[in-house]
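Next up: some structures, all given as structure tokens.
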Structure I
Amino acid sequence: MTTPAHAPTPYRPRRAARSLFVPIRGLRYHVMAWGDPSMVTPEAPPLVLVHGWMDVGASFQFVVDALDALGDAGGPPRYVIAPDWRGFGRTASAPGTDTYWFPDYLGDLDALLASPGLGLQAMPPIDLVGHSMGGNVVMLYAGLRPERIRRLVNLEGFGLPQNTPDQAPRRYTQWLDQLREPTALRDYDSLDAVAARLMKNNPLLRTDFADWLAPHWSKRNAAGRWEILGDPAHKHVNPALYRKEEVLACWTRITAPVLWVEGDQTDVSKWWGNRYPQADFEARLAVVPRLVRHRLSPCGHMLHHDQPDALAGLVAGHLASQPGYTD
């Protein structure tokens, strides 16, 4: 990428990642890996980072580097992995996919943690971090497989507004209508344009971060333009309603200490209007047995981009904490 003389110094990762591909549930799953299984100890188990909607595993590079700079709360570097969810990044979708089903992310995560290709199948309970959609996945997973999780971190995995059965006909109809229409994501004429788009989406994103992310978020297509690494089918509405009661039944079974982190500039009304009141959110978090909360500033929804150093400090402290801690 050509940069003008006044451009900031390009971001250079402190800790390089390996790019791996492992077979997961019939897919060729792409995983970023920092370190290897030989680094694992009972006190420093594998650290698994899972991204949100329209993101990629490489997006955690800044936090991984910040953790390395901290010495992970005084300890040695950790074995860290960050997969690209199906249909995102360099993980392809299954042939013919026109809808993404949330339980598939749970199935994929479960299979990843049992994959011989990553060396996690015989490991002690892991530390698990999820952002946004990934935060919702890890909360459910930690309630379904509590014995597999030592520490849990949820980065703004809010869940969705409460649904009611009368919404089902409209939702199903919307889904059927979308299946009839071709779906595409916008492409760009250069990596600079991709970086500019990332910064437009997130005004807090540093220029050097955006430049580094652009080739990880996109690829050059046959026409020579840069397309975002996300299956356009992700834009289809899910015809299945969000069942809050079922989700909370899973959250109550979480046994790992949970760290919740949010940004002070995140505005959920941009996504859901007034359909998700703060009181509902507070009631949901109240069912989590062992929860500590923090807010970062200035910070929006992309916490791992906006405040990687501060976030790494919180995560490192949480991973090093004693089981009964409260803050």
Structure II
Amino acid sequence: MRGGGRRDGGSVDPSVAVGSVRLRSAVMTAAGTAGYGTEFHPYVDLSTIGAVVTKSLAPYEWPGNPAPRLHPVRAGMMNSVGLQGPGIGEWLERTLPEIIATGADVVCSIWGRSIEDYRAAAEMLADAPDSVVAVEVNLSCPNLEGRGGIFAHDPELSAEVVAATAACARPRWAKLSPNTDRIVEVARAVTEAGAEALTLVNTLLGLTLDPSTLRPTLGNGGGGLSGPAIHPIAVRAVADVRAALPDVPIVGVGGIADTFDAVELMAVGASAVQIGTALFAEPTALARVRDGLVDEARRRGLSTVSGLTGLAVL
């Protein structure tokens, strides 16, 4: 499925649409990797990227996991930050105005440990400024619903969460986990429950040990693996979900380090992408990939960056 036409001279339109949300660029930050946005403004004009996706916020302050929380690995990074955050109320009052002042559009990522937590988070965002263009519902969280495990591993529970977040009064993107062979089933369930788009994927579960002590390198034991190591998995997830749900918009995320990584995710079906782990080493990667997608569209004779979506021959 191709999102744009051939170019007859002139400039390339960098904007894309994720469902009903029109973004100025196909490139966004990934939740949890760029704080709440303003930290990156010295490195890139945030008004020129698609959106700032916030670190996931609960309806209450949350302390997160014990240190150490990050550990580099050969092809990426392990993390166990534990969703530390000030809570949506504090963010709305103190941080969101600073982000809006940069001219950025914002996607607020929310999380909870119960369906009621998600419902409360969504209700708190109902009157947020229009600059909050969407809400990303982070389903890759442990739950306290009596069924154990992760929300995103259970289609029924994931659907209940998405249905409970309707009060946010703006488009919802469901962020799914790659740690299940039911990702297509979960994707179908959350879209039927009201998610307008899907964000694919979150981190993979992993564990690393200290070579001297043979104890876990992270303070909480295991954690999530991100970075280039998970990129082919993200590409496969986007391709599989696109094949099963061809009309559902997808945001691709996972191991983007250069322009072609972004092109791969768009070519198999993503309408836009998010960059995460690469920003720890190179905050300017946002601008580099943003501009690279425009160049790639021009090279392929396309008039829009959205024309890269669905170009792959599988």
Structures I, II, by Cα Rg over 2.2 N^0.38 Å, for residues 179-266 alone: label with the highest value = I
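Quick check: -10000 is what I get for helix-only ellipticity at 222 nm (-39500 (n - 2.57) for each DSSP H run of 4 or more, over all residues; to 500), calculated from one of I, II. Which structure matches? Could you put the intermediate results ahead of the total?
Working: I: -10000; II: -7000.
Computed on structure I.
When FRET efficiency 1/(1 + (r/R0)^6) of positions 43 and 291 (r between Cβ atoms, R0 = 25 Å, to 0.05) is computed for each of I, II, which one produces 0.95? Before the final figure, lay out each step's value.
On the way: I: 0.65; II: 0.95.
Working through the options, I get structure II.
Which structure, out of I, II, was Rg and Dmax of the Cα atoms in Å, for residues 227-282 alone derived from, given a value of 15.3, 41?
Numbers: I: 15.3, 41; II: 10.8, 35.
Going through each structure in turn, the value belongs to I.
For relative contact order in percent (Cα under 8 Å, 6 or more apart), which of I, II scores largest? Please list the in-between numbers first.
Values: I: 20; II: 24.
Comparing I, II by relative contact order in percent (Cα under 8 Å, 6 or more apart), the maximum is at II.
Match the computed value 155 of volume of the Cα convex hull per residue in Å³, for residues 131-250 alone to one of the structures I, II, and report its label. Walk me through the numbers before you get to the answer.
On the way: I: 155; II: 135.
Structure I accounts for this read-out.
Who wins on FRET efficiency 1/(1 + (r/R0)^6) of positions 139 and 299 (r between Cβ atoms, R0 = 35 Å, to 0.05) among I, II, i.e. which is largest?
On the way: I: 0.95; II: 0.45.
Structure I comes out on top.
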Across I, II, mean count of other Cβ atoms within 10 Å over residues 171-178 reaches its greatest value in structure II
To which of I, II does the computed value 34 (percent of Cα pairs over 30 Å apart) belong?
-> I
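Any read-out appearing in this document is the output of simple, stated calculations on the displayed coordinates, not a laboratory observation. Given the structure is predicted, the values throughout are model-derived calculations rather than measurements. Cβ atoms are built from the backbone, for glycine too; each structure is taken alone.
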